[in-house]
Structure I
Amino acid sequence: MKRPNKKETQKPADIRLNRFVANAGVCSRREADNLIAAGKIKVNGKVVTEMGYKVKKTDLVEYKGQKLKSETHQYVLLNKPRGYVTTTKDPHAKKTVMELVGKACKERIYPVGRLDKDTTGLLLFTNDGETAKKLTHPSHKVKKIYQVELDKPITKDDFDAILKGVMLEDGPATVNELALLGDDNKVLGIEIHIGRNRIVRRIFEHLGYQVKKLDRVMFAQLTKKNLPRGKFRHLSPKEVMGIKGVK
């Protein structure tokens with residue numbers, strides 16, 4: 001008589017409901033707890049509000065009437081070209097970043113943060129809601145480095161003013177590092193943690209400069225090395241561990 005092997009006798013591992021919801025790409029695990037507590041999640045047709053509740057792979061989990069599927073997490077890095085809008089759905093946009101990563105994986109992935117239409121450079125996509133939330137939340141101060149090209153040379157006074165921090169209409173804007181690249185004083189490298197809308201452009205516009213080119217060259221320790229403009233690649237396991245380890 002054949003003895004069943006260990007794999008054949010193992011039962012599928014149960015998974016916490018909040019993790020299942022997060023793995024489905026709905027939100028972070030903490031936000032999933034809030035959805036569960038609010039009675040927004042159903043399991044096999046019944047509302048579940050119990051924290052720590054575990055589900056099986058065979059259970060039917062629903063949110064807003066839609067069946068959720070716990071997916072394999074995907075992490076895709078794009079070197080965004082100019083002229084593409086960072087959106088998942090915009091009927092007025094001629095070109096969106098989703099067109100560039102459409103063949104990256106079978107799972108539905110979403111951009112982490114935004115780059116405006118005329119900004120180029122690194123843009124991360126994932127279906128890992130918890131990690132995406134961590135990378136975009138101000139408290140984690142994720143490092144972003146941009147290369148900026150101005151319409152005219154920056155003065156020493158304005159250079160120093162940016163390092164000290166400028167006051168914009170939505171509050172103070174501080175940078176971590178600022179450096180001149182080249183001899184004409186028009187190209188700069190800027191390291192910044194804050195992620196408010198169009199923040200780098202607005203810092204320079206506030207002082208009377210027009211940003212001709214803006215390129216994000218680093219995001220959360222990820223770089224554009226060996227990644228041509230308009231192309232994407234999947235993160236290595238080591239890179240995934242790095243972005244998940246953001247404090």
Structure II
Amino acid sequence: MTEKVRAFLSDTDEYRIAFETFLANTDQKVKARAWMDAQILQLPDTQLLVDAGAGNGELTKYLDDRFDSVIAIDPNPYLLEDLKVDCPDAKTIEGGILAADVPPQSASLVVCSHVFYYIPPESWLDNLAQIAAWIRPGGRAWIILQCADTDCMRMRHFFDEQTFSLHPLREAFVAQHGDKFTATMHSIDSFITTKNLKDAYAIAEFMLNMLPLVSPPLQADLENYVEQYFAVSPTSYRFSCTQNVLELTRKD
């Protein structure tokens with residue numbers, strides 16, 4: 001097998017199908033939503049939700065009836081149009097986080113879920129500071145990314161693809177803004193479990209395509225990796241996709 005792993009972008013049918021395969025075989029979304037449900041009960045108020053990087057609004061839709069008002073931010077106008085179908089009362093802002101006109105100290109909760117992958121690392125701290133500026137006293141922000149030491153991230157590292165960690169960002173933010181905010185790391189354990197190699201391979205390929213693939217490996221090499229590291233039995237594959245949440249809380 002000399003064919004290379006497919007390279008596809010997030011606005012393609014290939015990505016959509018692979019993403020659906022991932023969702024069908026992981027507990028990541030269920031566990032993340034259960035964690036969010038418990039944490040929202042601890043908020044001092046639920047006046048405003050800001051979804052920074054809302055995409056088509058799947059998470060926005062899940063959360064919006066808990067809050068009095070919602071602002072959804074995304075640079076893709078077509079995704080925001082889809083969001084408005086399910087969340088017609090949400091205010092939408094087309095653009096990135098740094099340019100978004102959100103009133104200072106207005107948000108009870110800011111959610112930024114799996115967005116920082118697509119922000120240049122040198123801009124992470126600026127984007128986090130902007131998000132922090134929106135938090136009202138006692139309010140929170142959740143920056144969510146996959147943990148750096150998951151099976152999926154180790155696979156990306158093995159194939160020389162970029163990996164991510166929120167821990168250095170937390171340290172840099174605390175050094176600059178620790179007098180006004182607490183910054184806490186949480187982990188939400190999550191796994192991918194499939195009953196066949198086909199689905200395990202498809203999800204592994206999807207994970208390699210989190211960012212555009214510059215030098216796709218051979219399909220045979222990826223399949224061998226999946227077999228070597230993810231196979232539990234001839235009919236079962238399991239690999240971790242645990243999420244980290246960097247939680248900011250504005251001090252009263």
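None of the figures in this text is laboratory data; all of them are computed from the coordinates on show. Values in this document were obtained by computation on a predicted structure and should not be read as measured data. Cβ atoms are built from the backbone, for glycine too; each structure is taken alone.
Here are the numbers for this structure:
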quantity	calculated
Read-out relative contact order in percent (Cα under 8 Å, 6 or more apart), computed value 20, structure in I, II	I
Given 13.4 for mean count of other Cβ atoms within 10 Å over residues 56-63, calculated: source structure among I, II	I
Structures I, II, by distance in nm of label points 7 Å out along Cα→Cβ at positions 88 and 216: label with the highest value	II
Of the structures I, II, the one that 20.5 was derived from, the read-out being Kirkwood radius over Cα pairs in Å	I
Winner on distance in nm of label points 7 Å out along Cα→Cβ at positions 208 and 224 once structures I, II are ranked, highest first	I
If helix-only ellipticity at 222 nm (-39500 (n - 2.57) for each DSSP H run of 4 or more, over all residues; to 500) is computed and equals -11500, the structure in I, II	II
